[in-house]
Structure I
Amino acid sequence: MPKNDPKRFLAYLKAERNAALLYRSLADTVEGERRDALLELAEIEENHAEHWVAKLVEYGIDVPAAPTSLDAGDASLLARARSFGIDGVLSNLEQTERDAEGMYDDEPEALPSMSADERDHAATFRQMGSHPVVDPAPSRPSPSRASDSNPTSPAMTGETWHRGDRSGSMRAAVFGVSDGLVSNTALVMGFAGAAPNNSTILFAGLAGLLAGAFSMAAGEYVSVASQRDLFRREINMEASELRDKPQEEQKELELIYRAKGLSREQAAIVAAQIMSDPKTALDTLAREELGLDPDELGNPVKVAISSFIAFAIGACVVVVPYLFFTGPGASTATPLILAVSLALLAMIAVGGVVGRLSGRGVVFCALRQLAWGVGAAAVTFGVGRIIGVSVG
């Protein structure tokens, strides 16, 4: 509707009234901080509605009666919230508010605070979904870092086994060994099934080792480097928002800590304290809002080297026996038996390590690794045998 047509206020009024009614209805389905947040949102929407009522009166346009029931779409959201909990509709509510974020940006008759209010509403629902509400503790340390705001943080408990591999090098090493072991065992068994001489099998194993190690390293480097660039972009965008819209960012911090269980007053004090130092504010927003640690964005070179070495270690297991049986008249059965035996032991060991690190269970992961490795090797050996016989 044209900006010089005052009837556009009717659409604004309807949207604000419907939102207020929906939020008050949803507030009846929850308790505690979530209920308070929804009632606060409803009050803000009602204040917006009163502004548009005043504008309609000013321009001599009849003010419609306020709705007493939800429209079909909002009634469906409320029914889902009552049946499955409000978590099931938070994404819908956030998206609705995101769609309305720019509604008042070019509206000359809107109050200056209205655009910021609408953006805060989307942030409120996002924080409700990403931070479950917990009971507030009697006292909390200053949450200037993510580890400080998490009562089960390794930094506070000293439980080193909870520390994640944020750089990605451990993950790359574990999967590199496993990948190298299984893939090169399957490759060597495929050639062994075709029954060529030992030198050919050795060459195939070494080729598979080098090709796989370089491929693994290149893939991990590109993956981690791309992820690092993306994370840096997110942090830079957050820095821009912190510089251009400090009040909105402070409000988001308040919402984050209210969602964690702090009262409105406590959250406001903590957010104000954090925002007083721009460096601390950016660090906290990156950790709390984006879920990133600015100090640990991953090292692509380290991960690539780790992947190369790990794959090579896993891949060399079935290659080593053939290094000693390449001369004329060398036995073909002995290196094959040794290679299979070493591969089986290595699969059990790697699976056990994965189970130990993941907590899934040493025996379970060892047997799983063994089953998949043996299955892959058996299939390629069978294919190699068929091809070798047909060629012969």
Structure II
Amino acid sequence: MRTKITLLLMLTFGVLASYAQELALVREGGKFGYIDKSANYVIEPQFENAKTFSNGLAAAVQDKKWGFIDPSGKWAIEPQYDKVKYFDSGYAVVLKDDQWHYIDTSGKVLDVPSAEKYYDFEDGVALFKQNDKIGLLGTDGKVVLEPTFDEIKKFKDRHAKVRQGELWGMIDNTGKVVIPVEYEEIGNEYNPAGVEGKKDGAFGIVHNGTFNVIDGADKVWGFYGDSGLTYARSNKKIGFVDSTGKWVIEPQFDKARGFSNGLAPVSSGKTWGYINENGEMVIEPQFRDAEVFAENGMAPVKEKQWGFIDTSGKLVIPMEYDITAGLAFLSGKDSKGFIGDLARVKTKQGWGFLDKNGKLLGDKWFENAEPFASTK
């Protein structure tokens, strides 16, 4: 009996591990393949071109045509397309015989109304254009929102900014207007703490249906993560405000970025340090550049090159790397630093991944490497 239970647990954990697997697209010897988090190849380098996994499939090229492979490297959808986009919400836009179509992960074409232009699915809806107006389609191919707006920007967290004429507002992915179209400027992302905007020449925060003007502000940025503070500028100096538009930390810095892990990077002059939410400098200005802290408590900082500090300000990983965000948005992140337990970095030897202690994943560099993405 014990043997059967043990075997069942092993099979269960094996299925869960497979289901939760993440792979990174890398290039070696001029060919693209995919590695796991041990830096072992799950799919050997063999493709002329390829993309990161999305919705369980990855686009790849064979004989100058695009198709889609599954996590084992087998063709789930045979190469037949001239161009392809990423899957989102179960559908991808593909070009074949000079026609754009939506296909599902089996390759079946989604029946949709005729339009001048189709856009990628995002958060369960896709933009489409008719008579120079933009509307929304659902994953069933039906119209969610008739073409109404002059412009709809990228959906993120089920919200998107929209424009009618010269004014901006925001909708959710049901087509409901959540911020009236009456602002000269509006932020790109919805956040429960508020959305930055400009109305009647004044800058402020839209929160719970109210536009809260920030006294003296001539610019305001969006809230980051779950922090209740964002930054704004007045008289060429930057401080931090809350959802009501009240200055919590008076304008005194030349540059700033958002709070994360209770700390925000700020600069005075040419050097960056970190303040806490009381405005106290807890990591003294000493860096030429600095980014926000990741969830694991590590932040990228720069002299000539980039390294990583912990929340005490201790340099854990030496400043000897280049960093970029790459295609991190596919994982729902846009950080230049750590995403999960790994950071994507570059040296003269190539691209690779560092763990929190600065150890190179698999002790190996690649010609190119994109952030890890789920294969489910």
Structure III
Amino acid sequence: MTTPPALAPLTLHLSEYETLNLPQTQLPPWVGEQLWRSLDQAGKKLLVTFPSPKTDGQWQLTAQGWVGQVQIPHQLALTISPKLPIHRLFELWEMAYDLRLAELGEGVTAVSSIPEFFSILAHILAQRVIRRGRQGFQRAYLRKTAELPYVRGKLLPPKPGTATPQLLCRYDAHTADIADNQIVAFTLNQIARSGQCNPAAQTAVRQAYHLLQPLVTVRPFQPRDCQNRSYSRLNQDYATLHALCRFFLEQTAPLLANGQHQMIPFLLNMALLYERCVANWLQANLPAPYQIKAQESTTVGPQDELRFQIDLTLYDGNGRPLAVLDTKYKTPDKPSQADISQVITYAKAKGCQHALLIYPQPLAQPLHVLVGDVHLHTLSFGLGQPLDAAGANFLQQLQQRLHF
């Protein structure tokens, strides 16, 4: 008896904020349930509506502000595309992660999809690791204590109650098994396991991982572990490696198991990408003596009962808050009451007179009004033009509204 050939996985495509309707029979119930549990309940990355009379017996998948690819091997391949062209997404990504990679110049024009976007960045990371491996990975002296057959470093008293010919020693070992390399090894391992890469990138990632694997302890890291690390002239290239690692660790979720099947998502949070892009562009281009600070935590009330996390705060040359800026990765006709209330509250919490809502396109009904003692403005940091041109136009709007 011959085994019937395996069916190809269902391949689905949709764009940001688009709804896809599927016949009930086209999506296996357990696959729909796993999408709902993993992407809807856990973070509203994809809204999943089950078949019902309300949906005319169909599944409804509605993309939110996340783009990327979700795979359930042998069952489903779902791609959510951005409204932006991929080359514009690269610009946004470079600014958000404070990277300028020469390798992108040659390959970016040939990239037309999110899977290719993932693969080219994974390939770049792998190539840089391989290049560093040829030069020699960063090493450091670490203090170790071990039982040895010979004296190394400082000889310590034997442990009470032990009868062993080994000598207890404390010594400094020159090793590559340090966090700088462990972060890179863990990230490469996650990328290799994701199955998201094309064959060329997957081969390079595995080659890079196998260079590090014998030298380091592969242990888990969080994206925040890739930030605020110390670099010198000897390991300056690790700054780029760790920025790339941060990106992959933030955007590649853990493998989510369901029986023999695993969900492998790679999803970009476009709202966060947009916010970081605006913040980093302003930090690099604001005229002196003005400064921008991102993600400031502010409390109000006699007992600090309320805590706010403000996207961006603009300070003047004396360190006084001039304006709060709240990025909104959406383009409504006019600001919502909730967004207005939020940014006005932020301005009052910081004690400044200007509150700005920033959108990726000009609004059909922009606002420049006085709310109490706070000036409310809607501005655009556009994504329909090259980033430097969009930033220059935004800075001009900002200067006109705030008179600096």
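All of the numbers you see were taken from the coordinates with simple rules; none came from a lab. What you see is a predicted model; the values in this text were computed from it and never measured. Cβ atoms are built from the backbone, for glycine too; each structure is taken alone.
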Checklist entry - One of I, II, III was used to compute helix-only ellipticity at 222 nm (-39500 (n - 2.57) for each DSSP H run of 4 or more, over all residues; to 500), and the answer was -10500. Which one was it? => result III
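Consider the structures I, II, III: one of them gives 2.7 for distance in nm of label points 7 Å out along Cα→Cβ at positions 240 and 264 as calculated from the coordinates. Say which. Intermediate results must be reported in sequence, preceding the final value.
Values: I: 3.3; II: 0.5; III: 2.7.
This value belongs to structure III.
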Item to check | Winner on distance in nm of label points 7 Å out along Cα→Cβ at positions 64 and 280 once structures I, II, III are ranked, highest first | outcome: II
Checklist outcome for this item: Output 25.7, 83 (Rg and Dmax of the Cα atoms in Å, calculated) maps, among I, II, III, to structure III
